[in-house]
Each structure stands twice: as structure tokens, then as C-alpha cells.
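Quick heads-up: structures coming right below.
Read-outs throughout are calculated quantities, based only on the coordinates presented, and are distinct from any laboratory measurement. Keep in mind the model is a prediction, meaning the values are calculated, not measured. Cβ atoms are built from the backbone, for glycine too; each structure is taken alone.
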Structure P
Amino acid sequence: MAKIVLAPALARWLQDSPSTHHVETATTAQAQRLDAALEHLFAQHPRLRGYVLDEHGAVRHHVAIFVDGTAIRDKRHLQQPLAADSEVYVMQALSGG
């Protein structure tokens, strides 16, 4: 199963208690592609969908997703294959200088 990890900054979009707002949150998904793994995540945490994806289903500019340590390049087409032991990290993108 692929592991999906949410950075602590995204905890405010979860329906859990406030005590989880400073730790990573992780879940697993039996998914062969990134889009299916994200759908599994959104089924558990519906409020997160609008923060991560825009109205067209693309990853928002302020969100970064890494699969097995590599940032996804195409934020519109999320059909990237996942291995059974893949790790997907969803976090806020950093900017500035």
C-alpha cells in the first residue's frame, strides 16, 4: 500500500482534534496511481480537496506533492504510477528569497 503523508501545516484542513496540528498525519491507500491515492485521501478528509486541488482538478500553486522523494512536475495530470511501497508527501510549497 502506498503511504500518504500530510505535512503538519495541512492539519487545519483535517477533521481531527487540534492536538494533531503539529505532527505529520499519515494514511495508506491501495492505489496504483497518484490520482487514486489522492481520491482515497479526500474521501477521508473532504475539506482537504479544495485546498490541494483547484476547480479543474489540478494541484494548486501553493501545494507541493512529492512521490518517492521527487516533486511531481505535471500538476494537472496526476496519473503518475505508484509502487506498492511508494511514499506520497503533500505539503505547502515554499517561496520567497
Structure Q
Amino acid sequence: MRKVEIREIGTTSMFKTTIYLMIIPMALMAFIGLMITIIGAATGKGTLLVVGIPYLIIPFFLIFVYGALSMLVALVYSAFAKKFGGLELTLADKDAPTDV
């Protein structure tokens, strides 16, 4: 068993992680918006167009908002981890025999 302390989280790596995690939900949201927009245009109902077009635009905006917020969280964590200590993890080796 060994203990590891996470003292710093890189802001760019946090942004990349957020993009990787949010790409599928945002793609689904954009797909739903595209379908609503197509149905609204085909049927001539303006209310569906009013709902569908923001669903096409918002996912791209939210990816950058979530990315910026996660970068801010990483920056705050890194600052507090330097001052108060970071998150401690206890890791165990799988191959090593354990004493019972």
C-alpha cells in the first residue's frame, strides 16, 4: 500500500476532460434540436422552430461554459491543495500478496 497526494490539476487537462465527457450528451442535444427544427420546418409550426434552433446552438455554447468552469475548479483546487494539502489516495499493488 502506498499513499499518493494529488497536489495540482492542470487547467488544460481539465478542459480536455470536460470536452471528452460532454461531447456525447451535447451531440445528442444537438441531434434532438436538429430533429425538432426539421419537423417544425416540415409542418410549418413556428413554435417547434423556436424550440429547435436554440437546441442546435446551446450545446456548442455549453461545452465552452462547462470547460471554463472546470478550469476554474482546477485552478481553485490547485491553489488550495498547495496551501492545505491535496487529496490523498491509498493505492494497493494487485500482484503483491497481502498479509492476512
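Tabulated values for the structure
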| read-out | value |
| --- | --- |
| Label whose coordinates, when distance in nm of label points 7 Å out along Cα→Cβ at positions 6 and 38 is calculated, return 4.0 (choices P, Q) | Q |
| Identity of the structure behind -5000 (criterion: helix-only ellipticity at 222 nm (-39500 (n - 2.57) for each DSSP H run of 4 or more, over all residues; to 500), calculated), options P, Q | P |
| Structure responsible for 3.5, with distance in nm of label points 7 Å out along Cα→Cβ at positions 54 and 78 calculated and labels P, Q on offer | Q |
| Entry that produces 50 once relative contact order in percent (Cα under 8 Å, 6 or more apart) is calculated, selected from P, Q | Q |
| Answer label among P, Q for the case where P(r) over Cα pairs in 10 Å bins from 0, in percent, calculated from the coordinates, equals 15, 25, 21, 18, 12, 7, 2, 0 | Q |
